[in-house]
Structure I
Amino acid sequence: MHSSSSEHVDPSAGAKSSRHSNHEAFVAEACKAAPIVAGIVHPCSEFALQGAIEMRNMNLLEPLLIGPEAKIRSVAEAAGISLAGIKIESTPHSHAAAARAVELALAGDLEILIKGSLQTAELLSAVTRKSSGLRTERRISHIYMIDVPAYDKPLIVTDAAVNIQPTLDHKRDICQNAIDFLHLLGVEQPKVAVLAAVETVNASMPATLDAAALTVMATRKQITGALVDGPLAFDNAISLKAAAVKGISSPVAGQADVLLTPDLEAGNILAKQLIHFAEARAAGLVLGARVPIVLTSRSDPLSTRITSAALAKFAATRRKPQGMQ
């Protein structure tokens, strides 16, 4: 779908011909493949049910609604949504829905989990508890796949939703999760920019020390399949002009595929700034478990939820036989 190229457009050079052409291409390609079963966990809201029906109608996914059946049907009736042909796995409440979704995924009956109207922490705690069976040796992490009109290719920001203050080891996994996912999208050697406030190592700024360590870890094959460089400030990570002005010689500067942020707060602020100030569209996905997990929000437009599901479908169907981990 997206291939590595030696030619890169500086963000200041102008927008793509279609404002969100990358996301549109992801969805179009995902819909060409046969639908796979996705567990919609506790879909007790109009937005969750609308998303499930639309994804079914697009041939993207085959939804299985997991939650209290009476409540689900009541919400659907009030919203004028037909659930004809949609299967429901009834559970008494949201906690039970999360636990049942994990059981079904572990049994191979679900290939994707999609958050409905329960809390994110409730779903992820069911996935990550030691007894769930969905954990791997890899730490789970969240990616925002962001389509910025002024940037010439999809851009991953990670981690902006799961790991609050990641350690160096956590960042290694966060980095590798993003790299492995981009491999599934056809990016043979992703460029990872490890962000900090400055592009030089400063002992008083821990983010720069982690960035330098991750760069060396990539050269020592502790991180594989990508070019990793840092610390890089945001401007010289995404702008060739800014990198040139600062005299930065780097295979990553100015053309990053992944922005690895110092912590969740920095990642969340960056992603939301791009969404609200740069008219970007961001699809969200949790990686590192045995099945991909879509985290949706009531504030997300339907198009974003659909793109997130398309990316999850790629993660579920294109991984190697032994899994991404």
Structure II
Amino acid sequence: MTRGWYRRIGRTPLVTSTIIAGASPLGSMPDLYGYDVGESAAVEFVSALLRSPIRAIDTSNNYGAGTSERRIGKAIDLAGGVPDDFSVITKVDRAGDDFSGARVRESFRESRDRLGVETVPLLFLHDPDAFDFGYMASTGGAVDALVQLRDEGSAGAIGVATGDTRLLHRYLDLGVFDVILSHNRFTLVDRSADELFTRAVELGVGVLNAAVYGGGILARPGESTTYSYRPASRELLEAITAMDAVCARAGIDLATAALQFSLRDPRVDATVVGITSERRIASLIASAGVDIPSAVWDELERLVPPASTWLDARDRP
């Protein structure tokens, strides 16, 4: 990694570490992640995180039906409050079929109560994919409510977080968001977000990149056949196997390259990585500091699978 550890998120006032802890696993969703996270272990982890070089955590109203936020809130309370240089980022979520402006405000109220905070430095509109864009962007709707929360000072900045880069382009068109977050679309093997990230930077919008391991397959090659929780194509699996071999010859692991691929891109302000253990904090920081020769990056780039295999391939509906 050649860039500094602390970075400003777009043009917002928020400056934080280049790695942000993703708190989705703290919601303990074994159907998604394949493992449980106990209450005490989660609170102990967040307590350790608050003392670590990683200076932000990214959660959401709906992670584990609020479990993630409640556990973070307990650790914050035990610490006597959020440290001055630490950022708690969260997201507003729908309730069933309701993603109205009123729901946005209620979602944020729920999050504040769980976290024990009055304001957040960054608040995201989370996964609006299931709702008509016109409904979300209508006068008095979800986007308007989020803008009002920023204008009132409840959120320092606002963003939109989802996977589909085509939808994120539409939200960028509104010209009201400070930050975007995309997941699984900018990794060693999927470049769906490449154009999106370039456009965001040109507009002065901050970029957070999440799920750089594609749901785990790039962290543990050979143990999974799914990418972003979907069956991986033969071409994708072959590319991952070949990339793993390149890294092995260079004496590094594929997970380190997958992390640094995001960290080294000048368009990416911070990379969100889901973690649940203090040991993982140390290993991530160590991976960020590994020197990867330019020749290895060149080899890896030659192995990127064709765009037809990417999640947001242009020829897909």
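Structures I, II were shown, and semi-axes √(5λ) of the Cα gyration tensor in Å, for residues 95-206 alone at 29, 18, 14 was computed from I.
Looking across I, II, the calculation of distance in nm of label points 7 Å out along Cα→Cβ at positions 175 and 271 that yields 2.0 traces back to I. If FRET efficiency 1/(1 + (r/R0)^6) of positions 63 and 263 (r between Cβ atoms, R0 = 35 Å, to 0.05) is calculated from each of I, II, which structure is the one that comes out at 0.55? Structure I accounts for this read-out. Using Cα extents along the principal axes in Å as the calculated read-out, with 63, 44, 34 as its value, let me know the right label among I, II. Here the read-out was taken from I.
Comparing distance in nm of label points 7 Å out along Cα→Cβ at positions 111 and 167 across structures I, II, the highest figure comes from I.
For structures I, II, which has the highest computed value of mean projected area of the Cα convex hull in nm², for residues 183-230 alone?
Details: I: 3.5; II: 3.3.
Going through I, II one by one, mean projected area of the Cα convex hull in nm², for residues 183-230 alone is largest in I.
Quick check: 0.65 is what I get for FRET efficiency 1/(1 + (r/R0)^6) of positions 79 and 215 (r between Cβ atoms, R0 = 35 Å, to 0.05), calculated from one of I, II. Which structure matches? Only one of I, II returns 0.65 for FRET efficiency 1/(1 + (r/R0)^6) of positions 79 and 215 (r between Cβ atoms, R0 = 35 Å, to 0.05), namely II.
Values quoted throughout were computed directly from the atomic coordinates according to the rules given, and no laboratory measurement underlies them. Everything quoted here is computed from the prediction, not taken from an experiment. Cβ atoms are built from the backbone, for glycine too; each structure is taken alone.
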